[in-house]
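Please go over the structures that come below.
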Structure P
Amino acid sequence: MGSVKKSKDNLSKCICIKCPSYSFACKVKAIPESAINILKGDIENAEHIEGLFCAFGKSKCIEEKKGCICPDCEVYKENMLNEMYFCL
């Protein structure tokens, strides 16, 4: 398994936002913190962003498996990942 870089490029390819496990309520809750980190421009040093879970780790609000689309993601493929549900 590869190590995923915390980068704007990877974030732009990320499809976590489309994941069925990532509920609408969770997305809305995550907007302020994630937006601030993204606007700072230096996501490589951000501790957490609600997205790109293969690089940033578990979600702070996703609690239930409702389907996983990780294998469809370019970041997943490019980094030769083989796990699923990085959000949990």
Structure Q
Amino acid sequence: MTKYLMINVSGIVQGVGFRWYTQHIAQQHHLVGWVRNKRDGSVEICVQGLEEQIKPFLSAVEAGPGEYSHVDHIKITEIKPFTANDFAIKP
């Protein structure tokens, strides 16, 4: 079953390669959507894919890209279907 999710990740997630890491993990799991920094210091992820692809993606997002990042909280909201062909990093 295809899932459409909006994910807000807060913590130390800007300036540590988090968007690049998220794009890389999404591509590994054949997911589409986008990631962007928000003005409040969080990162917003819009993702589409099969549930069995999204579960390991979410685990990787929660772990973060390395020692300089730290995820404090993840908020996941189901959203309406959208169309995307790849996983992009938005400014």
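Coordinate-derived values only; no laboratory data. Only a predicted model underlies this, so the values are computations on that prediction, with no experimental measurement involved. Cβ atoms are built from the backbone, for glycine too; each structure is taken alone.
Data for the structure
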{"item": "Which of P, Q yields 15.6 [mean count of other Cβ atoms within 10 Å over residues 4-11, calculated]", "result": "P"}
{"item": "Given 20, 13, 12 for semi-axes √(5λ) of the Cα gyration tensor in Å, calculated: source structure among P, Q", "result": "Q"}
{"item": "When relative contact order in percent (Cα under 8 Å, 6 or more apart) is computed for each of P, Q, the largest belongs to", "result": "Q"}
{"item": "Entry that produces 0.8 once distance in nm of label points 7 Å out along Cα→Cβ at positions 36 and 60 is calculated, selected from P, Q", "result": "P"}
